[in-house]
Structure P
Amino acid sequence: MSKKKVITLMVVLLLITNAITFGLTNLMSITFNNKAYVPLAEYNKLKSIYNEFSKVMAVENYVKENYLRDVDEKKLVDGQLKGMLQSLGDPYSNYMTQDEFASFLQQTSGTYAGIGVVVTPGEDNLITVVSPIEGTPGEKSGIKSGDKIIKVNGVEYLGENMDQAVKVMKGDPNTKVVLTIMRKDKAGKNDIFDLEITREIIRLITVKSSIIDDNIGYIKITSFDDLTYKDFKTELDKLGRRNIKGLIIDLRNNPGGLLDRCAQIADELLGEGDIVYTQTKSGKREYLKSNQSMVDYPLVLLVNGGSASASEILAGAIKDHKRGTLIGTTTFGKGVVQRIHDLDDGSGLKLTISEYFTPNGINIHGVGIAPDIIVELPEGVEEIGVDNLKEDIQLRTAIDEIKSKIK
């Protein structure tokens with residue numbers, strides 16, 4: 001080991017030793033014969049931390065000195081941090097490099113360049129499509145909720161490398177990317193095929209509204225980003241000025257997004273009460289509540305297997321408060337909450353910190369929310385919504401339900 005590395009190692013170990021000493025002197029001590037003694041359990045805990053850190057440094061130095069190729073120290077550190085989060089075995093917790101974190105933040109802002117597909121690491125460690133975003137190249141190419149993306153431009157990616165795959169899927173507009181899709185056919189066998197998709201600048205229009213049969217308002221919400229509540233309120237007020245008598249909110253294939261925007265929308269629809277509460281592993285609870293002000297239209301929510309996360313929070317609140325009727329199929333089942341933590345160098349991490357419960361205390365993680373009225377779409381129906389009312393029997397059922405409630 002070089003003299004410089006020896007000095008560096010000694011300095012680091014000295015800092016660790018000082019930290020341990022400082023920690024020990026600040027712990028509750030036991031006094032015996034006028035002498036202070038640190039509890040053995042606390043000493044062993046700090047000693048274990050010291051030993052583990054020394055182990056990491058030993059392995060890192062060994063790699064740097066003996067690996068056949070040049071070592072990029074920044075990538076080495078990033079790899080350690082990624083491995084730390086991956087070791088949790090939680091598909092929703094991950095460390096992001098500076099570029100990855102910037103890309104993630106851009107996506108929640110409502111504008112980015114790519115194909116418009118929301119993905120998550122599946123329990124099988126394959127990249128799983130939650131849903132394609134309406135009107136984007138991903139939807140137009142025929143990608144479906146539940147599809148597995150096993151290759152991007154011919155390179156295999158697993159769920160643990162999803163961020164790398166997403167980075168490749170994004171790119172300059174008018175350039176092409178090839179996804180290898182694995183999809184189960186009607187017989188339950190895996191069908192594998194390639195899709196070539198042209199990237200676009202995607203300005204997510206997350207809220208659209210229409211009038212059905214002169215007096216039924218219809219609002220489609222495709223995700224919850226920074227602009228969603230503002231757009232929802234605009235469309236809701238617009239429908240109100242047209243004297244609607246009932247309201248259908250379509251959350252099908254909505255993969256979720258920002259919890260606070262979802263809560264703002266729920267506040268427009270519910271009376272006073274709980275929207276959702278979260279609970280940490282220590283049992284600490286935080287409640288999101290709605291006030292008394294609300295629209296009083298008869299209400300129906302449309303949901304399906306692509307309705308996830310924030311969509312399920314809204315659906316769960318509506319169902320538990322008996323504020324409206326849920327129609328469609330069982331939702332995705334994501335009942336955990338992540339916190340975004342940015343680091344000083346521009347990188348960041350996403351960590352699952354709590355699970356959420358509907359107002360009635362139900363955790364839907366891995367289970368989903370069953371609708372009040374189950375309606376399956378017929379095989380082969382590719383387009384849903386007001387533009388395909390003839391084949392969209394879920395929406396037609398919602399219209400019949402609203403009509404039965406209008407006084």
Structure Q
Amino acid sequence: MAAKIKVLIVDDVEATRDSIRKLLAFDPDIAAVDQAGTAEEAIAKARAVQPEVILMDINMPGMDGLSATALLGNEVPNACVIIMSVQGEQEYLRRAMLAGAKDYLIKPFTGDELRQAIKQVHASEQNRRKVIPLEARQPAAGKVITVFSTKGGVGKTTIATNLAVALGTRSRQKVCIVDADLTFGDVSLFLNVLPRATAADLAADGEALETGQLSGYLTRYDDYVDVLAAPLRPEQAELVTAAHLGAALKALRGAYRYVIVDTAPSFGEAMLTALDEADQILVISSLDLPTIKNVKLCLEIMDSLAYSGEKVKLVLNRATGEGGMDVREVEESLRRPFAAVLPSDGKVVVPSVNRGIPFVVTNPEAGVSQGIFNLAKGVAGEAAGHEEPRGVVHRLKRLLG
């Protein structure tokens with residue numbers, strides 16, 4: 001018989017703690033081992049009972065739940081924290097994930113939601129703790145795919161993370177996603193992983209890059225996908241040079257079938273290295289005039305860098321006919337077809353981002369997920385097409401010439 005998941009309940013309201021305990025009592029796989037009314041008490045009890053999951057209220061007198069969560073990452077590193085809050089705003093969720101929380105429950109929640117969250121974070125953490133035997137793998141002819149855009153907010157990280165998971169799921173081969181947005185990278189947040197080491201730690205240890213033994217710096221997402229996370233603090237970005245990034249990509253290419261590189265929207269030295277090392281570059285666009293203008297300039301720069309037409313592929317994200325632009329006219333203006341067109345689906349994408357679970361996992365049948373799987377086919381070398389929105393009359397030719 002499998003051991004029960006040990007849960008510590010932390011809330012300053014006794015009635016709330018009792019209600020949660022009663023909800024958990026209905027599940028034979030979960031045991032509420034203790035309760036705490038303050039963050040300080042929670043830390044002390046967590047040290048004593050070593051829970052696997054801690055349900056942490058975000059607002060408490062004295063030390064708040066986010067501060068306690070950050071401390072617990074060092075005090076009880078094997079415990080997963082689920083934040084509970086009445087606030088549902090994105091900023092609260094982001095702060096919780098940065099503090100190290102594994103999930104975020106908005107009060108009031110149902111018993112099913114609570115039990116599902118506990119089991120999900122526990123199962124995910126068990127998978128992530130497995131040792132990554134990178135050095136023991138046979139060298140493979142890995143393929144580096146760099147996901148790039150000249151403008152923020154076009155869904156680059158969303159596409160990169162979902163593409164990595166889709167490739168792993170589809171090919172059953174190892175994939176590594178590298179967060180090369182060294183200043184403000186969000187790959188760990190989008191995949192809801194807490195990295196124990198980052199690219200900054202890797203850069204500080206020159207021996208690891210020289211020998212290609214990177215396993216200690218990677219974080220496991222699932223059985224197929226590993227993550228090389230961006231530095232945790234913006235000021236650490238300067239520790240990672242273009243040479244460091246290039247060496248890491250060469251080492252990862254030898255150990256993974258696919259290496260997905262998420263990038264910053266710039267042509268800095270490190271980003272140029274990520275582009276140079278790529279076997280394929282996916283340039284992300286959307287159907288708005290500023291982005292199209294920037295993509296056109298981006299393609300001109302890539303032409304000047306002598307990147308072949310086969311190396312650079314265009315991906316249209318959030319395709320919709322509401323903006324007044326036609327896909328075919330955009331392609332004609334850019335003198336390049338879109339390799340994939342991903343439909344706009346905020347109802348699927350936004351909850352996925354907020355929970356840190358890729359939509360190719362939560363909603364594999366959705367149109368946007370099918371678009372990612374179709375893109376994965378193209379990346380893997382299979383034939384892939386796309387469907388384009390129709391029925392819109394537009395003026396892009398006149399605006400871009």
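What follows is calculated from the coordinates using simple rules that are stated; it is not laboratory data. Quick caveat: nothing in here was measured; it's all calculated off a predicted structure. Cβ atoms are built from the backbone, for glycine too; each structure is taken alone.
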### Query
With mean count of other Cβ atoms within 10 Å over residues 158-165 derived from the coordinates and found to be 27.6, which of P, Q does the value describe?
Q
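Tell me which of P, Q gives 0.35 when you compute FRET efficiency 1/(1 + (r/R0)^6) of positions 54 and 262 (r between Cβ atoms, R0 = 41 Å, to 0.05).
P
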### Message
Once mean count of other Cβ atoms within 10 Å over residues 174-181 is calculated for all of P, Q, which comes out largest?
### Response
Q
#### Entry: Origin of the derived value -0.26 (log10 I(q)/I(0) by the Debye sum over Cα atoms at q = 0.06 Å⁻¹; candidates P, Q)
Q
